[in-house]
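Asker: Pasting the structures here.
What follows is calculated from the coordinates using simple rules that are stated; it is not laboratory data. Everything numeric in this text was worked out from a predicted model, so none of it was measured. Cβ atoms are built from the backbone, for glycine too; each structure is taken alone.
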Structure I
Amino acid sequence: MSNPELTALTRRLGHVSSQISTVVVGKAREIDACLTCLLAGGHLLIEDLPGVGKTTLAHALAVSLGLAYARVQFTSDLMPSDLIGVSIYERASEGFVFHPGPVFTQVLLADEINRAGPRTQSALLEAMEEQQISIDGLTRPLPAPFFVIATQNPLEQIGTHALPESQLDRFLMCLTLGYPDAAAERELLAGADRRTLLRSLGAVMSAAELQAAQSQATKVHVAPALLDYVQALIAASRNGRWFTTGLSPRAGLSLLRATRAHALLAGRDYASPDDVQAVAAATLAHRLTPVGAVQGVASASRKAQLDAMIQAVGLV
């Protein structure tokens, strides 16, 4: 991609971020992290309290990119068929006809994912990992691009449980939005209703342009020295000093995908150590358990331990 083309792409992505910021105020860094995850072709987990803007962020992202959007409220009695669809016998055709579920969309908001049962979690896992679902002996592809934004409430809230490590590993990145600062909260309180603002948004990019940007992100150059740095971080996570178990090869690949996407979002066709460090916490912390911590340890503790490890490794 030539410099003018890269500049134009970066400008369009900036317009997407700016438009979402008019609805989700005071969260520019988190919005860019969400776009980074999408450009990297991954899925996003948002851990936070109800009411901080998780649903609004997902909906505004879908609208701004011209993508089909669906929201599923996960509950303890949600069945796999409620998510992926069901085949129903129709007398007129004298056969079973498949009725697709809400997973057949481009941006799926899986709200309060840690309230659902194992069977439903398994159905979502296949969709996330394989970009398809299997039902009645048939494999049905999902629309492209396909992006899951899942939210989960803190484990101390009633009816929640910790997600298994295998499912956490399927999320490329994990974020928290947190409370808005004073200026952003004042704007929220004094401004228009968020639902009204959402209805006024229009598409800034198309699905085809997004897919082209995702393809371009895979071509961002990573120098051998940067690979050495990533390997050093992976090795440090496995030495038993900071974490009970180290990062898997898939985690290393995820870190590189996010690093490339972050560089592209910044308007560069090459990645740097700054890109690695910018995405490390969101990409790695949810995959790690600090030494001596219990299951479900707070994300802040995981990130603090990861920061300590990164500082100790330094630049190789």
Structure II
Amino acid sequence: MKYLLIPLLGIIVFACKPNRLKIDVSDIEADVKIYRVDSLLYAGTSEEAIENITSIYPNHQNFIDIYTQQILKLGEAGTDEFNQNLRRFLNDSVYTQVGVETQKVFANIDDLKKQFESGYKHLRYYFPDTELPDIYTYASGFNHSLVVGDNFIGVALDKYLGSDCVFYRYLGIHQYIINTMYPQKMVPDAFYAWAVTEYPNTSENEHLLSNMIYEGKLTYFVEAMMPQMPDSVIMGYSARKLEWCEKHEAAMWTYLVERKLLYSSDKLEMRKYLENAPFTQPFTDESPGRTGIWLGWQILRSYMNKHPELSLAELMETNDAQLILSQSGYFPE
């Protein structure tokens, strides 16, 4: 079994550039199945929660095993160890308050379901033979935001309660991370996580450019699944941070080229441009973090616009970063 646990990783701005990804999928059928495991935990007493999880275990074993053993670390569902640990988990006053808040924020998940349905229609359009994964919503205890396994995606609702959630500050989470922990960010993150498992980084050249192209390709995939989603949400940027990138795109690219950083394999150097941070350290503190990924996304956009004959499936199988850059015609001015 494969699975991926993804730890914690916006004001809206609409891009005005031509977008070949905005297609009509209204006639495509895409059935989305969402299982509210979080509601099973918080719908009643701890004994009812034990009974709820035990009752669904036979038909949802793949997810429940990962959830109870890898995420909550409570043991195998149905065992005495699990029952005792789940009682302690649910009787903890903090997690009880978090559960109440989670059920309040996500009392209605119609918007969440609509976003997944739209994304799945696009997924089926580009990858018609792909089996659509089931969706599980769960309470993570502030552990993993997302889990991807055999034909399922799990999303931790308590990691998307909104940037004004008091619990995040109690936990000492940095503000630039809190700013991305809102409901609209959940589905783009889920499609990113799915893409990581389906298309792992197999590049033989471990340098800044290869990572920029790989992450840019994943971001382009998310855009393809959700072409109506603002760039700011996909990247987890505020409007001001996104505007900064657009304004300084050419300057950032020139900086990397002139200093011969694109082919640097220095991990500390690469982290400056790829890892989540309040800003990109070599640039001004008005910049966002992960500007290398944003630039990679722009390269991928340019590449796909230059090659309309290429399908998204073909792109996702292409791992030659130098070829993509060379044939992208990317040159910001």
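Asker: Here distance in nm of label points 7 Å out along Cα→Cβ at positions 42 and 98 was calculated and came to 1.0; which of the structures I, II was it taken from?
Answerer: II
Asker: Between structures I, II, where is Rg/Rh (Cα atoms, Kirkwood Rh), for residues 26-113 alone highest?
Answerer: Going through I, II one by one, Rg/Rh (Cα atoms, Kirkwood Rh), for residues 26-113 alone is largest in I.
Asker: From I, II, which structure was distance in nm of label points 7 Å out along Cα→Cβ at positions 66 and 202 = 2.1 calculated on? Please list the in-between numbers first.
Answerer: Values: I: 1.2; II: 2.1.
Derived from the structure labelled II.
Asker: Ok, one more. State the single structure among I, II that was used to calculate P(r) over Cα pairs in 20 Å bins from 0, in percent, giving 30, 55, 15, 0.
Answerer: Values: I: 31, 58, 10, 0; II: 30, 55, 15, 0.
Value 30, 55, 15, 0 for P(r) over Cα pairs in 20 Å bins from 0, in percent corresponds to II out of I, II.
Asker: Related question: Supply the structure label, taken from I, II, corresponding to mean count of other Cβ atoms within 10 Å over residues 186-193 with the calculated value 23.1.
Answerer: II
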